[in-house]
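S.K.: In structure tokens below, several structures.
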Structure P
Amino acid sequence: MLTLPGSCHCGQLRVVFETEFAPEALPVRACTCSFCVRHTPRYTTDRSGRLIFEIGEPAFTSRYRFHLQSADFLVCARCGVFVGATMPDEGGALAVVNLNVLEARDRFVQRVEVMDLGAEDLEARITRRRGRWTPAVLR
């Protein structure tokens, strides 16, 4: 298992992405929603991997929800960096990581798949995430 660490700018929100795939082999996606257009994240997931989000100071962690209210977008309230999004699911959580916060971000060189998800309803969104997002733990 490959371990890819990362964090927000100040280090208050940390992430560990565990995967059996090299960064060069993982999908890279971008979203066209208004939140993502303003933050310019690139996302990656591994359904067979694991994401660990470590929150240093809960008071400095913003959990932002918008549109369908189905996921928490984790933003550091101290430095303003968006690290990823989590969704509760069947006794656990699923997540996507903003690969720009990973130390190995320069290894994600594949072409970005642009996603327009604006037409999804809540059921379609949850189904898509269950098929693609990474199992996650928040600490």
Structure Q
Amino acid sequence: MKTLFVDDEKAFLEILTKRLEKRGLSPSAVYGGEEALNFLAENTKTDVVVLDVKMPGMDGLETLTEIKRQFPLVEVIMLTGHATVDSAIEGMKLGAFDYMMKPCDLDLLIEKLEGAAARKKDHEDKIMEARLKEIAGHRV
């Protein structure tokens, strides 16, 4: 599972990615919305983005909207502090897979990452199946 974490709090991201690496994951990290979009354009196999809601410049909701527009199969988990729960819920309306509160429980985060990656794979499988049926239909 290829994951990208987007948060402007560099110390938080460094600790989180180190903890995930100890669990056998190899997450990538960037520090803003524009960086996230550039990363996804260059890393097309990314499954899940964990996205902070409050960031300077392009905030989490703007970034989510662009991710869903440009990379519709990538699943997004919103990460929020108490003050931005409404924004996280708004993110769900915009297509986020789920949201979590900071600080997040690592086991729960991994569980949500696995669920989001499974949903992405399911969507990809359905698209492939539809394409195969379309190809097979042209041969009849």
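Bear in mind these aren't lab numbers, they're just calculated from the coordinates by the rules spelled out. Quantities reported herein were computed from a predicted structural model and do not represent experimental measurements. Cβ atoms are built from the backbone, for glycine too; each structure is taken alone.
S.K.: Work out the source of 32, 27, 22 here, i.e. which of P, Q gives that when Cα extents along the principal axes in Å, for residues 39-110 alone is computed.
M.R.: Among P, Q, the structure yielding 32, 27, 22 for Cα extents along the principal axes in Å, for residues 39-110 alone is Q.
S.K.: From which structure (P, Q) was relative contact order in percent (Cα under 8 Å, 6 or more apart) calculated, if the value obtained is 21?
M.R.: The correct label is Q.
S.K.: In addition: To test your reading of the models, identify which of P, Q gives 17.4 for mean count of other Cβ atoms within 10 Å over residues 15-22 when calculated.
M.R.: Structure of origin is P.
S.K.: If distance in nm of label points 7 Å out along Cα→Cβ at positions 47 and 63 is computed to be 2.7, which of P, Q is the source?
M.R.: Source structure: P.
S.K.: Further, regarding this structure: Name the one structure among P, Q that percent of Cα pairs over 21 Å apart of 36 was derived from.
M.R.: P
S.K.: Still on this model: Suppose you compute helix-only ellipticity at 222 nm (-39500 (n - 2.57) for each DSSP H run of 4 or more, over all residues; to 500) for every structure in P, Q: which one lands on -3500?
M.R.: Going through each structure in turn, the value belongs to P.
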